[in-house]
1. Comparing 1, 2, where is FRET efficiency 1/(1 + (r/R0)^6) of positions 21 and 213 (r between Cβ atoms, R0 = 41 Å, to 0.05) highest?
2. Supply the structure label, taken from 1, 2, corresponding to Kirkwood radius over Cα pairs in Å, for residues 29-188 alone with the calculated value 16.0.
3. Here Rg and Dmax of the Cα atoms in Å, for residues 93-260 alone was calculated and came to 16.8, 50; which of the structures 1, 2 was it taken from?
4. For structures 1, 2, which has the highest computed value of mean count of other Cβ atoms within 10 Å over residues 109-116?
5. To test your reading of the models, identify which of 1, 2 gives 9 for relative contact order in percent (Cα under 8 Å, 6 or more apart) when calculated.
6. Which one of 1, 2 has helix-only ellipticity at 222 nm (-39500 (n - 2.57) for each DSSP H run of 4 or more, over all residues; to 500), as calculated from the coordinates, equal to -13000?
7. With distance in nm of label points 7 Å out along Cα→Cβ at positions 141 and 245 derived from the coordinates and found to be 2.5, which of 1, 2 does the value describe?
8. Can you say which of 1, 2 returns -0.56, -0.89, -1.24 when log10 I(q)/I(0) by the Debye sum over Cα atoms at q = 0.07, 0.11, 0.15 Å⁻¹ is computed?
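Here, each number is a calculation from the coordinates, and none is a lab measurement. The structure presented is a predicted model; accordingly, all values stated were derived computationally and were not measured. Cβ atoms are built from the backbone, for glycine too; each structure is taken alone.
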Structure 1
Amino acid sequence: MPDNLKSGVTKACLYEPDINPTYHDYAMHYAIAIIPARPSKPKDKPKVESAVNVVEMWILAYLRNRVFFSLSELNDAIKERLKVLNSRPFQKLDGTREQMFVEIDKPALRSLPSKPYEFATWKKATVNIDYHIEVNMSYYSVPYRLMRKKVDVRLTATCIEIFFGGKRVASHMRTYKKGIFSTVFEHMPKAHQKYLQAPSTIVGWAQECGKSAEKLVKAIMESKPHPEQGYRACLGIMRLSKKYGNDRVEAACQRALAAGAFRYQSVKSILEKGLDKAPLEEFCTPIISHENIRGKDYYGG
């Protein structure tokens, strides 16, 4: 029964408090029920409040003037005072805290789980049209039926687990390299050829924008192991037209094709620097000849 600390209770509520997912995951691992106290009602957990007061008086206050030079030295001093506190008789009950623990608490203790708790964080993600989600600039597949759905993602040091409707729908080994796609073959649609075609929205826009945009969109998808992995780049180029207009994006795509740069970032850079307005011949002109540029013949000798 904790307080409504923000790191443990995401949203305090008298009837249905929202528990932090990581905190809840920890409690589930050890089969613990979390029942937060009512907001601003510390008397809901008097045992805890009273125990804090007792520890402050018998341990912290006793050691307050001592100087410690290591953590182990401090821990040893606390253990000594804790033994004194637990062996001290109750004021209104028979026995000591140590005796009560041995008689009541210890027999009720369960064995620890076979596997230790693995720290995990949670986040929400939306499945893109390429049926992948983005986590720290890496991409992980989910069943294609969940396109455009919101899912919960559990992140550990080694694993990514994806949940929808409270059920795990996918898991992947975690990668820390940006831009890497982790795709499970079973997540792809059965009618694979049908779904490998670019969505009608991308194709329709590219045809409307111009021949160069259509060629670049096709080149981007053909350069990927799975065409779906190119959908994001194509969507990015498509959105650039809202800011710069179709004519400038078409010109930028033409120059990207000439340079062999089949990337969203290349098109974006051309537009930002205004290179789409430069003559195509000038844009594609090789490096000029100069006496300081010695070339391959100089080194080949």
Structure 2
Amino acid sequence: MRTPLLNVPVHEMKQAAHPEIWQLWAKPENLQPIGAFKLRGAFNKIASLPEVDRKRGVISYSSGNHAQGVAYAARALGLKAVIVMPNNAPTIKREGTAALGAEIVTVGPGSEERQLKAEELAAAHGYAMVPPYNDEFIIAGQGTMGLEILEDLPDVETVLVPVGGGGMISGVAAALKLGALHKLKVIGVEPEFAADARDSFRTGHLVRWTAEQITRTLADGLRTQSLGDITFAHIQRFVDDIVTVTEDEIREAVRRLSVNPKLAAEPSGAVAVAAFLFHRNELPQTTRNVAVISGGNIDPALRAEICG
């Protein structure tokens, strides 16, 4: 589903200096039918599969939002879906995936563990794999966000994008850089407790974090231990920088965005806005900025804790 650009009144969010100069629009992917951007890539990937593969069913591995995207797309196309999820996945995401008709297999918290289990089941049962990010069709599906941003704000100067496995920023950055008629910047944003993509970007080679390291962040959708080789190549070519935000900054961004139901974000979805609010000195000093709100599937108890 196409989502709009919504102006974010940064002066009302107590943005520091010069709110009249620094304008921010949000790309609210929390308004998608599953509450997150992942539907774009999942549907594109499943629709691209040969009919013979689709009939055997599809399988994926996810902490929640991609799980719901695959389940939604599979149900729409009348296919069986099996999703491998970590045992620490938020209840709201696990229940949402089950409600869409998917069969759920639970493993430990590591992103590598759930990938290995999904590959094992795919080999055993002939399911077609729908990866969460390291796939050209997934990347292309997520890239439709970038095309929509250019249509709605042709003179955009900087776009801030959350980074987990890198599928979203790969597609968005490629679409923006190849589609814009002017120079613009694409900046990735990660939690400082799961900054493997930042480390990879700055060292020039893939860096892998442990499951123990990444599970410290509240942003469950960004608990990916490493970028994929395909997404890393896209990031190296099209992304200008990757910055990190603290857990307190993520919480504060969630709290401020919650004032507007159309902008309500889960922690993973709020990181780009957190970077704009608290790390302006690390970002391009541009006027027309867009932050992707990648999802809004937050547990009600956590929302209550953060928002008071």
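1. Biggest value here belongs to 2.
2. Computed on structure 2.
3. On the way: 1: 24.7, 90; 2: 16.8, 50.
Label of the source structure: 2.
4. Of structures 1, 2, the maximum of mean count of other Cβ atoms within 10 Å over residues 109-116 occurs in 2.
5. Only structure 1 yields this read-out.
6. Numbers: 1: -11000; 2: -13000.
It must be structure 2, since only it matches.
7. Numbers: 1: 4.2; 2: 2.5.
Working through the options, I get structure 2.
8. Computing log10 I(q)/I(0) by the Debye sum over Cα atoms at q = 0.07, 0.11, 0.15 Å⁻¹ on every structure in 1, 2 gives -0.56, -0.89, -1.24 only for 1.
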